[in-house]
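Asker: The next part holds the structures, each set out as structure tokens.
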Structure 1
Amino acid sequence: MNKSGFDVEPFEMDLSSRESIMSMIKKAKEYGSIKMLVNGAGVSPSQASIETILRVDLYETAVLLEEVGKVISKGGSGVTISSQSGHRMPALTPEQDRALAMTPTEELLDLEFLKTENIKDTLHAYQMAKRCNEKRTMYEAVNWGEKGARINDIAPGIIVTPLAIDEFNGTRGDFYKNMLKKCPTGRPGTADEVADVAELLMSERAQFITGSTFLVDGGATASYYYGPLQPKDG
């Protein structure tokens, strides 16, 4: 966030296993009850391997939402960040969607369609992980609701962050530049614009909103399906 124009004090946390996530939650509880969660953890297709993307963006996010859901306070709220990329792949079967949502977390990466030999490349892995984030948010909204709490998902487009800079300088840089040129807003978004949506979702003004995904992508997904970003064979 420092590179995105914000003054922050980073605190490194280990989300590499259920044990480390539970340890992090235990430490957080030392400061009081847990009332809010904002999860933006993840790696991009240009930053990591298929295996790492599925582990970090898919499995570890699912574990985090599950474990925080066990301790979230009544009236609490959470937001997890997925990506517009989850809307760019062909529809999964109802059975696959249900599996992404409800499979026990420790069995997620054993799903046949998530095995590395069935993932085409790092972009496909990223898309699948982000689709899982959205389905998992819907599932966890039911569990969080039993504690009187809410959880939602934000699916951003290209936002000016260090991760986006890596993508612009990566193998798909021209693809992303074309996306910005042909999306309705004609520009990337800013962290503030995503934060504005998160602020609403976590506030009392959004008490009737849970289990939902909100695209914040400048219309890029709309253009992908119905505008100049449509695939040539679409």
Structure 2
Amino acid sequence: MNAQDSILDLDTPTGPMRTYVYTPVLPNGRNDQVPGLVLYSEIFQQTAPIRRLAVQFAGQGFVVMVPEIFHEHEPLGTVLGYDDVGKDKGNAYKHLTKLATFDEDAKVVIRALQQHPQSNGRLGAFGVCIGGHLSYRAAFNPEVLATACFYPTDIHSGTLGVGKNADSLARAADIRGELLMVFGRQDPHVPLESRVKIHDALERSGVFYTWHEFNAAHAFMRDEGDRFDPALARQCFGLARDLFKRVL
């Protein structure tokens, strides 16, 4: 299916949040309602690779919303560069944003997806890097039935948000939907001991989850740069798509 895009500026307690919306163009003029996905970006917000990922999911039959995670700190429509300046800004913003702000923003996007005319109300979440962590926290909301977290950062350390004291691992049992966790074994942001810590916490919590590790670097899904692994990205996109198709 083809996809079409639009923009919503959603009201949040910390100001408007630019949100990019991608919807499938169904064949033969059909207007069936379809499941919805919140897609969380890296620290760079909606770059070209993130947009292409969102279009892929919309083309598979999902309404996709991509919120700007740092709307509190940057003008609407800001895209940070894949360079040292952009990286430094993004890493600073993730510690300048309150954890409660991230969580409230998730609720706002979830409500927007539920209210979208093409959505059937069955929702999932997908994220990469910091977005993997934010999608994990979005799964604390019972409306989120399936979540795919790709190389999520700072879950093991809790260093997300003001104070660097996130309770993400401690709240693992709050996840009621199905969880998919994907990691690169050569990812320095989530080394072996950190992956073991996350795995053990999920195991103790009783969460319904699947776990995948691949020989890959951080950001192997990003289709720009030398860390991109096209074959693996295709395989892992399929894992997420199959989860959402089966559960949603």
Structure 3
Amino acid sequence: MKQRQAGGRRGVMNLLVSIHDVMPTTLAKSRRIFERLNAAGLSPVTLLVVPGKDWRCCDLDQLRAMVDAGAQLAGHGWTHQAGQLRGLRHRLHSALISRRAGEHLALSRREILKLMLRNHRWFAKNGLPEPGLYVPPAWAMGPVSRELLDRLPFRQYETLAGVYHSTCRRFDYLPVVGFEADTAFRAVAVGALNRLNRIGARVGQRPLRLAIHPDDFELKLADDLVQMIEVGGRALGYGALAPDW
């Protein structure tokens, strides 16, 4: 499917739906959100899994049950926690966007590549489907070139600007809406960006990325998120963006 075939029929929005930060401590909320999205007809849903946590057998069983119910999996960092703020760029990113979530930004290029390979191996080790998509925490890839990404086992990489396809070396610029706003300032800023990106998706006839975090229904943009789910759309898997899959 080409990037511009996104408007859907009769004005229906094409959506790339994802649940971020899936880990043992968020698993119950993530599963409830997954079930809510399925009930609204927004499937497939991509689960962004954080492997480097204390995953018990019962947690893995819940993850497998969601896969059996149609969920798709993506790699999402290792711990989703930056051990330190490294340099001015990371400090600005932390203050404006990620706080301590920009895990890659605290690491060297070599450390990032090792983390991503470790992430990919975790899925097969635990009897889970191999993820084709990798999303760095806070969408911040860090100092890794596309040439290096081409050598890794993932086929797609999502950053704040869009999705890179390593198999055909193409980047799709795709708008995104998110709802992780726990302060009044963030609610105003994120809400305004969401409105602009929704307009951009319709005008540019591109898929809109609907990114949901486990606590979003308890935060200040919860009503906006509920409204988006009620309006609905045509959910796509990320593989639909790449004609060679």
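Asker: With distance in nm of label points 7 Å out along Cα→Cβ at positions 72 and 112 computed per structure, which member of 1, 2, 3 shows the largest figure?
Answerer: 1
Asker: For which of the structures 1, 2, 3 does the calculation of distance in nm of label points 7 Å out along Cα→Cβ at positions 104 and 136 return 2.4?
Answerer: Traced to structure 2.
Asker: Out of 1, 2, 3, which has the highest value for relative contact order in percent (Cα under 8 Å, 6 or more apart)?
Answerer: 3
None of the figures in this text is laboratory data; all of them are computed from the coordinates on show. For clarity, every value in this text was computed on a predicted model and none was experimentally measured. Cβ atoms are built from the backbone, for glycine too; each structure is taken alone.
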